[in-house]
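Pasting the structures in now, so scroll down.
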Structure P
Amino acid sequence: MTASSMEELVSLCKRRGFIFQSNDIYGGIKGLYDYGPMGVELKNNLKQAWWKSMVYERDDIEGLDASILSAPVVLQQSGHEDTFTDPLVDCKTCKSRFRADQLEKSECPKGGFLSDCKSKNLTEPRAFNLMFKTAIGPVDDGSSFAYLRPETCQQIFTNFKNIIDSTSRVVPFGIAQIGKAFRNEITPRNFIFRVREFEQMELEFFVKPGSDEEWHKYWVEKRTKWWESQGVNKKNLHTVDVDKSELSHYSKATVDIMYDFPHGKEELEGIANRTDFDLGSHTKNQKDFDIAANVKKNEHSTTKLGVQNLEEKTSFIPYVIEPSAGVDRGVLAVLNEAFTNEEISNGNSRIVLKLKPHLSPIKAAVIPLKKNNDQIVEKAKNIKNQLQNLGLGRVMLENSGNIGKNYRRHDEIGTPICITVDFETLEDDSVTIRDRDSMNQERVLIKDLNQFYQKYFH
């Protein structure tokens, strides 16, 4: 089951501390969101799952955490200064602004101070660069500046030689990175789906020319299965070959993994065959290599980014296969998949987030049945610390009374198990464990609790 609307998800996210509008007490800033206590745990768990699958479970991928600020020359050579634009249209009547490619008709779809504007008095589309600039140094004279990176991959390419030299990697291999990116979106929309500050989980996988199509297919299959392992129903995932007319300037082929979001089918992750464009754009002595892509002449690079073909004793520029996923879109997808409004006994209902246990913000809630009973509370604290020390994620001591309300709260934030410490615990050192999905309960001895807990999460 999924959410019936975006409004349902937004309401749950605010009510239970997942996601808030940034600067909310001052009216907020469109396209910016803050992750609350539950949201930051979910987000971190999703990133950790990606990192584990990309770096820890493979022997051919290294990690990187590069700077957010980019030198202008990097984005000049990559083509961003020339091509990283959206078509901008203004409504002369209500002063609203829109992306031209999102207008279904040649009229204003809404109004600013006017409702339902529908004016046809629109400007001609013009290019709007999406990159944020910031001054570097003590004097803002316009001559010394950097860009907030619009994507995370360029720093991977500029660190390519550093990674090879420090790890002795040979092609094929990859460099993985999770990090912030910034785009001055004209029309941020659909909650955290399209925002101005976001995170990417991105892999640049370097391969020999001629093997790129095989590797491209491999990563499409690999990434689709990974989303399924995060609890995303395969029925809601669709792979779409991007039409050649819509490909980015660097792309030989791109496959988008589309997801059925509450607002419609949109991209969750893209897997692009970027050819040798990137390293070819950033390398020194471009003429020394047989570069297939159309690259801008580089007179600034100090380093050759070719690798040795040991069989043919020649150098070549590797092709790049790039699986790139938005963290925020991933959070939205797993939240939507987990959202369940189900009927329970006596005509009642409950909202429960049936998240995969490894993604759940809280792994277990330890609940004293009586919050004013010192013996019960002390037992609960000890159990909480005992489980927390196992290092499987956050364990919460929920000492707010009313066991029913506590169960409801933890159902809504996706806590897999609740552990209740009661008067019987004081007699026989056992606790009640309640399963989130089935709501079944069982007694477990405290001495067996570690084993039960570890088995549950593995």
Structure Q
Amino acid sequence: MKTLDIYKTLKYLSLFNEINTNINKITIDTRKIEKNDCYIGIKGEKNDGNKFFMDAFEKGASLVILDNFEMTDEINDYLVKNNKSIIVVENTIKALGDLAKYKRSLFYSPVVAITGSAGKTSTKDVIYSILKEKYKAHKTIGNQNNHLGLPLTILSLEEDNEVLVLEMGMNHLGEISYLTSIAKPDVAIITNVGTAHIGNLGSRENILKAKLEILEGLNPNGVLIINNDNDLLHKWYLENKDKYHIITIGIYNKSDYMANIIEKNEWSSTFSCNNVIYKVPVGGEHFIYNALAGVATGKEFNVSDEEIKDGILNFELSSNRMSLITTNGYTIIDDSYNANFDSMSYAIKYLGSLSGRSIAVLGTMKELGSYSEDLHKKIGIVVKNEKIDILVTVGDEASYINEGAIEAGYNKENSYHFKDNKTAIEFINTIKKQEDNILVKASNSMNFKEIVDSIK
């Protein structure tokens, strides 16, 4: 992108020392700056990125975009002498989104956008793996799925990219609306509607409403792929199937792409769909849904059956998401990145399907509001029903998991609660033994990666 294009795209308050040069990349992180980059200063909860503009210049940036800046004679002289430029805008987050919209308008290849209460990242990983069998694909890195991450992903597109796979997250109404207005997807996918962020949104019906905002930016000729086994999505589909081009996936409800499960074992699954057999290299029924979304998407892009098979078989999970770590004879299931009721239920069910002793290390699920006690207790019921051998919980609200499990009939002697990670780690290290399977899962703010690293 050229600096002149950036000047034309942004509605700026001030422009200091206009220059004409090519911009290598756009970033909000001074640690990643290289020569001829553009730095955008974002004010966060802890740090104000506006303050680091000189650091950005010294590391090679040609242009910085700020929303809190006072010019001095010294800075002006520096800009002129070093061929640097500063744009002052009203809001740098909006500026980032506006630049991404501009970049998206120049990207004539298709965009796939994925949202849902659970499974967004793994579905994105599967779809990317399938599409890159035939195309030069680009995807959201990790979970950078918000008002900062999505624009940065679009801005990192290369000229020869042929398809873009984006993940969209939210915790309030209106957020998906904003993201889809930037992304303008050609294929939209809703993995499910659960209880994630219900504390902010108030009800599952509002969560559905928030996820459906993805339709606002969908290409008029685009397609929506939904999980037809999800109760709210199924109901919505029956009421709206004639209004949109909808493709359904499912295992239980009749769907366009329906899995007939042939084999499910501890580490993989095999299913047939429309007379083609696919193997998923990760255990758990929820990954079959991810694979089905991949099959449906692949077919929309004319990817062959063999290429889809290879893409599913070879896909790589993002870190800290159902990552299997085998060490010293036992297996850690690292799903520590985040948690909500649905994803935690899936993980516990998977743990319960494994041979060997099962240890569930579970932490607080955040953003549940007034629903927190009830949903944590329901997780306890899942623990009891899946016959988990040892339950370890960490964090104030996670204590309700214990209560729910014991109330449902779980053996109290096998249930342990700790207030912090340190004491939980000490306990786990005293009880773990060979052939154990240890699930570690909680909301990201619980820092359960610390537990994973300490019990390896």
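log10 I(q)/I(0) by the Debye sum over Cα atoms at q = 0.10, 0.11 Å⁻¹, for residues 313-408 alone was computed and gave -0.47, -0.54; which structure, P, Q, did it come from? The read-out was computed on structure P.
Once FRET efficiency 1/(1 + (r/R0)^6) of positions 153 and 209 (r between Cβ atoms, R0 = 30 Å, to 0.05) is evaluated on every structure in P, Q, the highest one turns out to be P.
Each of P, Q could give helix-only ellipticity at 222 nm (-39500 (n - 2.57) for each DSSP H run of 4 or more, over all residues; to 500), but the derived value -8000 comes from P.
Given a computed value of 56, 41, 23 for Cα extents along the principal axes in Å, for residues 49-200 alone, which structure among P, Q does it belong to? The read-out was computed on structure Q.
With respect to Rg/Rh (Cα atoms, Kirkwood Rh), the largest value across structures P, Q is given by P. Among the shown structures P, Q, from which was the value 6.1 of distance in nm of label points 7 Å out along Cα→Cβ at positions 217 and 369 calculated? Of the options listed, only P reproduces it.
For the structures shown (P, Q), FRET efficiency 1/(1 + (r/R0)^6) of positions 121 and 241 (r between Cβ atoms, R0 = 41 Å, to 0.05) is largest in Q. Taking distance in nm of label points 7 Å out along Cα→Cβ at positions 265 and 401 as the criterion, the top-ranked structure out of P, Q is P, with the highest value.
Largest in distance in nm of label points 7 Å out along Cα→Cβ at positions 57 and 345 among the labelled structures P, Q is structure Q. Looking at mean count of other Cβ atoms within 10 Å over residues 17-24 over structures P, Q, structure P comes out largest.
When distance in nm of label points 7 Å out along Cα→Cβ at positions 305 and 385 is calculated for each of the structures P, Q, which structure yields the highest value? With respect to distance in nm of label points 7 Å out along Cα→Cβ at positions 305 and 385, the highest-scoring structure among P, Q is P.
Each value in this text was obtained by applying a stated rule to the coordinates, not by laboratory testing. Please read these numbers as outputs of a predicted model, since none were measured by experiment. Cβ atoms are built from the backbone, for glycine too; each structure is taken alone.
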